[in-house]
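K.L.:
The following blocks contain the structures, represented as structure tokens.
Read-outs: derived from the displayed coordinates by stated rules, not from any lab. Nothing here was measured: the structure is a model prediction, and the numbers come from that model. Cβ atoms are built from the backbone, for glycine too; each structure is taken alone.
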Structure P
Amino acid sequence: MKPWLSVTINYDNIGRDQLLGHDLNAGQIDVNFNDVRFLNLYSYKEKNSKYSNFYDFEKFPKLISLDLSLTNITDFIDVSKCKELRRLNVDYCRSLSSWEGITNLAEHLEVLCIDHAKKLSVSKELYTLKKLKILKLCSIQPIENLDFLKHFPNLEKFIFVNTNILSGDLTPIIEHPNITSVGFLNKQHYNKKDEQVDRLLEQKRRGLLNVSE
């Protein structure tokens, strides 16, 4: 299995020369940019901020996985320079409100995880990520409906814990040809409970459920 193809990564299986994890509150560090493939940063400040505290991501030519926690980014312009990125995880990003820059990652990105971004709404820029296999949109702005899932033909896992689907219709999850795993919290207006969805997806995995193409 590809080491980046997961919501969370098991770093025990990654060579130490390929991995960099750092709390930027402690300041920058000198690294061998060419070797780093997995980068985990705490408290990253975006480049156009007067508090900018990290190198340009363009310096990491082999980067395939990036985690940003407690970051002040407002968009994806900084990370758009990571042309080979396969996985992007951003959490506790209270200022994130725009998808600008995300389309530059469409060629390779397979995993996108967004958590605790209350200002962020689903928009057409997201739809360009046709190669996504895992999509996590937790604690973002309410989503009108799940019709947008059709824009991700390769999607296998969709997680939307603490993100409200206003229509309440979870049928697009079942009808999607490849989604076989889901994570969400039950709500009174949803037309299916989590146990029912899990049961239907299990039938899909076993080839016992016909779905729309």
Structure Q
Amino acid sequence: MVAPNSPVVGTIRGECVYLRTHVQKVCSRMAWRRTGRTVKDQEQPIKHTTTVRKGVECVSEMYGLWQTQVVCPEPVVHGQVPRNEYGNVDLFVPEMLPHGGTHVRDPGARSMCKELDIDCADAVVGFEFRRGATVPVLDGVVIATESRDMLLDALREERRIAIATARAAAETRAVQRWRRLLIALRVRAEIDSTFASRSSRSTTTFTTPNTTFY
């Protein structure tokens, strides 16, 4: 699509000719949002495209770059993270992180936030196709920056405890294996001793005294 007010460099058979640099792509609202931009208020779609999804015809409204602006996310207020209509935070580009918020990518962050009563929202960093449907890709959570240190300290402590517990469990299993091995060796030694004793008795030599006949 040619951007408005682009200069005409010539004509061919009555058709205006523009420079290639003046041709810009058009995208849907969601596609622009994935690049960290949003459609300006009062803007009308410059083009409509039709696609078929699961047998249903869908019409998409398309907008040009000049109709968009950089996303200005709502800030974190009193520890509360702003969310989209699905209860998540769109974080397709770093600039979409709410002011006063921190992105924590630790897999255990969400459950720890629940334990510490810290407000958090899942971070949506993209989308992927799965079984014919588009599903969001989640990567960590967004929390208030003021809660960052408390959360990270708790996660480190949880990890330390988990490592210590796993190490203790491994040591216990090792002791149990050694105990079973020692018992097996002792039983084997007793069996060998019993069979050796029986074998020595069965091989005892008997001698007959010499007898003289006249």
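K.L.:
Determine which structure produced the value 12.2 for mean count of other Cβ atoms within 10 Å over residues 155-162, calculated from the coordinates; the candidates are P, Q. The partial results should precede the final answer.
P.N.:
Numbers: P: 18.1; Q: 12.2.
It traces back to Q.
K.L.:
Could you tell me which structure in P, Q was used to calculate log10 I(q)/I(0) by the Debye sum over Cα atoms at q = 0.07, 0.11, 0.17 Å⁻¹ as -0.51, -0.81, -1.21? Walk me through the numbers before you get to the answer.
P.N.:
Details: P: -0.22, -0.54, -1.18; Q: -0.51, -0.81, -1.21.
The structure behind it is Q.
K.L.:
Could you tell me which structure in P, Q was used to calculate Rg and Dmax of the Cα atoms in Å, for residues 19-82 alone as 15.4, 51? Each step should come with its number before you reach the end.
P.N.:
Numbers: P: 10.8, 28; Q: 15.4, 51.
This value belongs to structure Q.
K.L.:
If helix-only ellipticity at 222 nm (-39500 (n - 2.57) for each DSSP H run of 4 or more, over all residues; to 500) comes out at -2000 when worked out from the coordinates, which of P, Q was used?
P.N.:
Details: P: -2000; Q: -11000.
Clearly, the read-out refers to P.
K.L.:
Next up: Which structure, out of P, Q, was mean count of other Cβ atoms within 10 Å over residues 3-10 calculated from, if the result is 10.6?
P.N.:
Details: P: 14.8; Q: 10.6.
The structure behind it is Q.
K.L.:
Work out which structure the value 16.7, 47 belongs to, where Rg and Dmax of the Cα atoms in Å, for residues 51-114 alone was derived from one of P, Q.
P.N.:
Numbers: P: 10.9, 31; Q: 16.7, 47.
For Rg and Dmax of the Cα atoms in Å, for residues 51-114 alone, the value 16.7, 47 is produced by structure Q.
K.L.:
Who wins on FRET efficiency 1/(1 + (r/R0)^6) of positions 11 and 131 (r between Cβ atoms, R0 = 41 Å, to 0.05) among P, Q, i.e. which is largest? Spell out each step's value before the answer.
P.N.:
Values: P: 0.95; Q: 0.20.
By FRET efficiency 1/(1 + (r/R0)^6) of positions 11 and 131 (r between Cβ atoms, R0 = 41 Å, to 0.05), the leading structure of P, Q is P.
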